[in-house]
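Asker: Take a look at these structures.
Every number in this text was worked out from the coordinates using simple rules, so none of it is lab data. Note that the structure is predicted; figures quoted are calculated from it, not measured. Cβ atoms are built from the backbone, for glycine too; each structure is taken alone.
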Structure I
Amino acid sequence: MSDLLVQIIFGWPAIILSLAVSAAGILKKGPWMLVVGGVLCAPFTLYLSAFTYLHFFAFLLPFFQFGAAWAVHAKRKILAWFLLLPLTLIIAILAFLVLTQFAQ
């Protein structure tokens, strides 16, 4: 049971849920949803910060979501999308790496 809980908190369910809640927060103009997305993303980014190449940048990813929450609150929707972009790119790159490792 505890292995499943760790996979849910640090794995793909939390990553996808964080991104989905953040996108819904921008679309529905709810900054609190972006804060929830940042909190959901925090365990994953702490785990990702152990990776050598992303050490400091991964730690900053939830703060981009918190910045997007501020941008939604300030009615700057396009800035909020741009602040969500780094997390989206890191998730897309990680998904690509995970999916292509099994193709070999």
Structure II
Amino acid sequence: MDGEALEEYCMLIIVSAGEAKTKAIEALRLAKVGQFEKAREVYEKSKEALQAAHRTHFDLLQKEVSGEIQIQQNTLSVHAQCHLVTAENTLEYSQEFMELYEKLFGEV
């Protein structure tokens, strides 16, 4: 795999993970003001974006494990990993807080 292909994979992970994180925060803000149905809809979109990031990451890992490619870490690939992990954490915490807001507002 050439540098451009790796860069493309990394950028796809960064973009998808960034979208997931943004949508999760948007859902959390909706829940905070009591718009639970809309919050759940937006949260589902955040999960879809995170799944897209995971699919890209998994594809890259499969290529490396199969010996098809050999990846040398660079700043962009580390940055992509950071975005993926941060998005995962953001979704987990957003879901927890959304549930808490629903309990506090009495709509479960």
Structure III
Amino acid sequence: MFGIPRAFQAKRAGLAHGAANVTALGLFVAAAVSYVGNWNGPPAGTTLGLALSAAGVLITVVAGALGWTLVQTYHVGIQLTPRQAEDETNVQKLPALHLVPRQRAS
């Protein structure tokens, strides 16, 4: 993160990725703490722990998507070989692939 200039979108995606991971970790810790009072017996209620864990999982999925964006789109942490760099230049010149057909103007 410290090697990415501030003006780049990769910096924002990286900060969001890191914040999402830290937030998810905090939610998982909070879920564990919610069970500390009844650690050796049945919990008094599981709703809070399950809600915190579910939120942690959802945020982890978001963090994973942001991490994928960092690698796939911005190539953060990837050192291309000379052949890959040449191919990447050619691939970037290709038109965008549209999986859903666009409506033609009539």
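Asker: Starting from the value 1.5: which structure in I, II, III was distance in nm of label points 7 Å out along Cα→Cβ at positions 20 and 68 calculated from?
Answerer: Value 1.5 for distance in nm of label points 7 Å out along Cα→Cβ at positions 20 and 68 corresponds to I out of I, II, III.
Asker: Can I ask one more? Using helix-only ellipticity at 222 nm (-39500 (n - 2.57) for each DSSP H run of 4 or more, over all residues; to 500) as the calculated read-out, with -30000 as its value, let me know the right label among I, II, III.
Answerer: Label of the originating structure: II.
Asker: When Kirkwood radius over Cα pairs in Å is computed for each of I, II, III, which one produces 14.7?
Answerer: II
Asker: Output the label of whichever structure in I, II, III has the greatest value of relative contact order in percent (Cα under 8 Å, 6 or more apart).
Answerer: II
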